[in-house]
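The following blocks contain the structures, represented as structure tokens.
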Structure P
């Protein structure tokens with residue numbers, strides 16, 4: 001994921017090309033990049049967007065970077081359709 005803090009609203013923006021040839025989920029949050037606030041806002045936004053408890057999400061890497069890796073806990077067969085359908089609805093760059 002690529003996070004943009006300090007924006008006008010919290011929202012999932014798009015899927016964009018990543019430097020490694022894959023794709024990255026671009027996300028905006030209103031929280032500033034101070035004291036972990038943007039990271040907390042990211043996890044709350046993802047929990048709402050994917051209809052998951054906040055406790056099921058944790059930041060694996062990228063605490064001080066725009067590029068993040070988030071762990072989503074749960075049963076993959078139940079999670080994957082939900083996550084993929086929400087992500088598929090986003091515009092691509």
Structure Q
């Protein structure tokens with residue numbers, strides 16, 4: 001089971017990173033906090049102080065097009081906010 005799917009790189013998360021030393025990840029919905037902590041520590045070689053998780057439900061969306069009304073649904077996902085120890089950083093762009 002792959003625990004970490006992708007990092008969340010938005011303006012809000014960048015602000016949290018600079019001020020509070022927190023990083024966001026989209027994770028596997030079946031993963032628990034201990035698995036997430038272990039995966040982040042192994043992948044980025046940092047010590048994790050706290051893990052906060054939140055589950056986002058999928059939403060129904062509809063839009064009007066030339067072909068008519070199209071109905072769809074957004075995906076549900078789980079997001080984890082990781083707080084790392086003071087002085088440690090995670091560099092998302094080093095592997096590019």
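Just so you know, all these numbers are worked out from the coordinates, no wet-lab data involved. The shown structure was predicted, so the numbers you read here are calculated from the model rather than taken from an experiment. Cβ atoms are built from the backbone, for glycine too; each structure is taken alone.
Tell me which structure, out of P, Q, gives 2.1 once distance in nm of label points 7 Å out along Cα→Cβ at positions 45 and 69 is calculated. The correct label is P. Computing FRET efficiency 1/(1 + (r/R0)^6) of positions 21 and 85 (r between Cβ atoms, R0 = 25 Å, to 0.05) across structures P, Q gives 0.55 for structure P.
Given a value of 1.4 for distance in nm of label points 7 Å out along Cα→Cβ at positions 5 and 61, calculated from one of P, Q, which structure does it belong to? It must be structure Q, since only it matches. -7000 is what came out when helix-only ellipticity at 222 nm (-39500 (n - 2.57) for each DSSP H run of 4 or more, over all residues; to 500) was calculated for one structure; which of P, Q is it? Answer for the origin of the read-out: Q.
A value of 12.7, 36 for Rg and Dmax of the Cα atoms in Å, calculated from one of P, Q, originates in structure P.
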